Structure P
C-alpha cells in the first residue's frame, strides 16, 4: 500500500492536506506552480488503475525531491511530517 504524501515547498506554511486552497494560493503567488510541475513529471495514464496512479504520483514526488537541486521541495505525509524519500 502506498502511503499518502504530497509535494510541497520548504517555505509554504500551509498544510496541503487540510489547507489546500491556502497552500495552493501561497504556492502560485510565490511562482512555484508545484501542482503543475508535478503534473508534468508524473508518468500517469487513464489506463492505469487507481492504485497504479497513486504509485505513479508517489514516484514523481520522490523524483522531484531527489533532483531537488535548489532545496525547494519536500515530501510530507498526511500528519504534516516530512517524509524521507530514501526509505
Structure Q
C-alpha cells in the first residue's frame, strides 16, 4: 500500500462548540459535527503526516488504541466528504 499524506481542504472553518467541533464547508454549504478525536485527526491532516501516523497519534493522544478502526473510518469519511484531500505518496 502506498503511503498517503492527507491535507485538510482549504477554506474549512473549525469552531469549538464546547467539546464538540463544528466544521463548515463554505464551498459546499455543508456543516459537519466532530468529536475531539475526529477534530484532532483533521487538524493533523497537514500534508506532512502520513495517514497511519495520524491514526496512531490520535490513538496515543486519546489513550484509546482500540479506536484505530474508527479513526480509519473517520479519515475515510473526511476524504469522501471533501474535508481532506488524499496527498500523493512521497
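Listed values, structure above:
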{"quantity": "When distance in nm of label points 7 Å out along Cα→Cβ at positions 24 and 72 is computed for each of P, Q, the largest belongs to", "calculated": "Q"}
{"quantity": "Which entry (P, Q) yields the derived value 18.0 for mean count of other Cβ atoms within 10 Å over residues 48-55", "calculated": "Q"}
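Any read-out appearing in this document is the output of simple, stated calculations on the displayed coordinates, not a laboratory observation. All values derive from a computational prediction rather than experimental measurement. Cβ atoms are built from the backbone, for glycine too; each structure is taken alone.
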